[in-house]
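The next part holds the structures, each set out as structure tokens.
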Structure P
Amino acid sequence: MPALSRAWVEVDLAALCRNAVAAAASAGAPLLPMVKADAYGLGAVHVARALESIEPWGFGVATIDEGVELREAGISRPVVVFTPLLVHELEAAAAASLTPALGSSESILQWRMYGLPYHLSVDTGMSRAGVPWREVAQLKDALKANPPSGAFTHFHSAQLDDSSRAAQISRFNEALASLSSSPLLVHAEGSAAIVRHRGVSWDLARPGIFLYGVATVSGASVEPEPVVHLRGLVVDIRTIESGDTVSYDATFTAISRTRIATVGIGYADGYPRSLSNTGEAIVGGRRVSIAGRVTMDMVMLDVTGVDCDLGDVVTLIGRSPDGSGILTVAAVAEKASMSPYELLTGLKSRTGRIYLDA
């Protein structure tokens, strides 16, 4: 526990690396780990440095600033910027030796002046970014003048048992066949595709949330270890009587004598307000319920009959320190009616990070 902290996030870097090893084994290909959005809120520099031990091909980010942060931290592997860059941004990307994802003749020809690699972004169904697969042939002049070193697409529903992945693969293959020369590196599979379909189809695999301990596919043969543990301290304890209420709007009313513990964490720290009266925590080796509304800086727990005292550590996400229980990111996110991606990236910097290497 950091000094003077009332709440913090523990990031198990050893578990992160074991998840990466498991993803690489399942994929049967080098990894291009996604460390965008500050490594899903966990600290991109710390995560990238830890993942260096598994020798990934490179790293994936969303913005130039994210790539520059890695470069300034001494990361020298390829860094692919997956969000489309405007032409006036290319100079900054080149200055940091970043690899942009390009999908227009203008940007491809403009990038030629820098003599650096890029990856062709092909849209096969996301309708979000990249050149539509049916229009790749229209870029033939630009692609001939400046051939891509890589090409990729993005599956929109790899976690589902439907025909969409097969359709996207067919479209991607059609796009690749229209190129005058084959890129050295082709990639498409993210976390869900990696764990559902052992052995990726192409040269690289792009795990994201799996690395951070979240299983997006139920019943997969490969399950990640927990990486994220959100903890807080009990800062107040009181006993209320039958009929007394807790928190804003008085949505919790005690039906008998009830012991309430206050934890110094709230939605300003990224703990979702939607967990009011529905969320759980682990304290004293027991699961307890959230009592009343989650507030900006504090959350109240019903600890009636639980061994609990001021200063005790409460686990709101992850495994309890004594190993007595776990609240997975996926389970907490489901209770909060949000995606696990949203939950992780929503954890605020006000809750400091502690990095565990073993």
Structure Q
Amino acid sequence: MSEFPPEVTVVVPAYNVTKYIGPALDSVLSQTLQNFEIIVVNDGCPDTAALDRALEPYLSRIRYIKQKNKGLSGARNTAILAAQAPLIFLLDPDDWVEPSGLEQQVRLMREHPEYDAAYCNSFCFAESPLAAAKWGKLDNKLVMEVYPSAGPVSLCSIMDGRTGPRCPGAIVRRETLMRIGLFDEGLRCEEDLDMWLRILKADPPGQIGYTHEPLIHYRLRCDSLTMDRGHAQALVDVMEKAGRTLDLTDDERQCLARRLALNRYDLEIIRGKQAIGERRWKDAVRSFEYCQAYSPQRKTGTILSLLKTFPLAAFAATRAWEIYLEKRLQRGSRRGTL
């Protein structure tokens, strides 16, 4: 980190990532662009003693801040407020950045002063055979191979899946983040989507760019049902918040409504399965009624019919299906793929 003020601040939130954070920091310290600062925020990490030991070799090269747990948004906000650079580079502590990643993202923002933010492509890699089995379509793939970005970034392009801003490796002007109110600390996940939407609908409206260059190596990890439900609920919360708080055109409201209906479908599938597992039959019926109304499927219709007539049969059927998927996942993890 050669001279100050730095051109860019690398923000690294830390919570239960002790075993990953060393390679992430090493990747930053070996960048072709060296005029940066790194801020690591210990967000009330339960293994703080281990994290302190892991960070000890880096203390002369980073700024290390400790705080009570505030979630990912709160950790990022703490670092952004402490940042000395006009550009913020967002790095998750379990990923790592290509040697020219900082240089390319800083150059992109320099060449496009109209951009408030820019995101990049990522190469996905599974942390284990089990993760590879679960994330089969993404493992060893570029994100934009599976989820392409094409054309200008707008609220409707995000809702329709034509662009897909994401945080790992994203670069944002600090001034823009301050103007829109930083990350929403009321959101425990999908806070990045909320940020992108608020940038686009700010006054004046912001612009977001992207590069197809894979600058980030993105670690695929295994999530639990609780985490899956948390993300699905957060997506619905972000969409509903956008509808309440953003000044949307009629076209944007239609795009938002379509995406919200899809997100609710995903959430109700998870809720319905959980309700069946806990034998909350009325809750399960409500969830699968929504799913069947949104997208009629033979399997969903069969489960719904069983829930209304013989709920224990629905429990047995869904449990048998889960056992089958678990065994398939385990077989895939042994082979490294499905």
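What follows draws every value from the coordinates through simple rules; no lab data is involved. Everything numeric here is computed off the predicted structure, so don't read it as measured data. Cβ atoms are built from the backbone, for glycine too; each structure is taken alone.
With mean count of other Cβ atoms within 10 Å over residues 279-286 as the yardstick, tell me which of P, Q scores highest.
P
Looking at structures P, Q, which one was FRET efficiency 1/(1 + (r/R0)^6) of positions 199 and 263 (r between Cβ atoms, R0 = 30 Å, to 0.05) calculated from, given that it came out as 0.90? Comparing all candidates, it corresponds to Q.
Please state which of the structures P, Q yields -16000 when helix-only ellipticity at 222 nm (-39500 (n - 2.57) for each DSSP H run of 4 or more, over all residues; to 500) is computed from it. Traced to structure Q. Quick check on the output: 20.2 is mean count of other Cβ atoms within 10 Å over residues 79-86, derived from one of P, Q. Which one produced it? For mean count of other Cβ atoms within 10 Å over residues 79-86, the value 20.2 is produced by structure P.
Hey, Rg/Rh (Cα atoms, Kirkwood Rh) derived from one of P, Q reads 1.06; which structure? Here the read-out was taken from P.
With mean count of other Cβ atoms within 10 Å over residues 7-14 as the yardstick, tell me which of P, Q scores highest. Can you show the working numbers first?
On the way: P: 22.2; Q: 24.8.
The structure with the largest value is Q.
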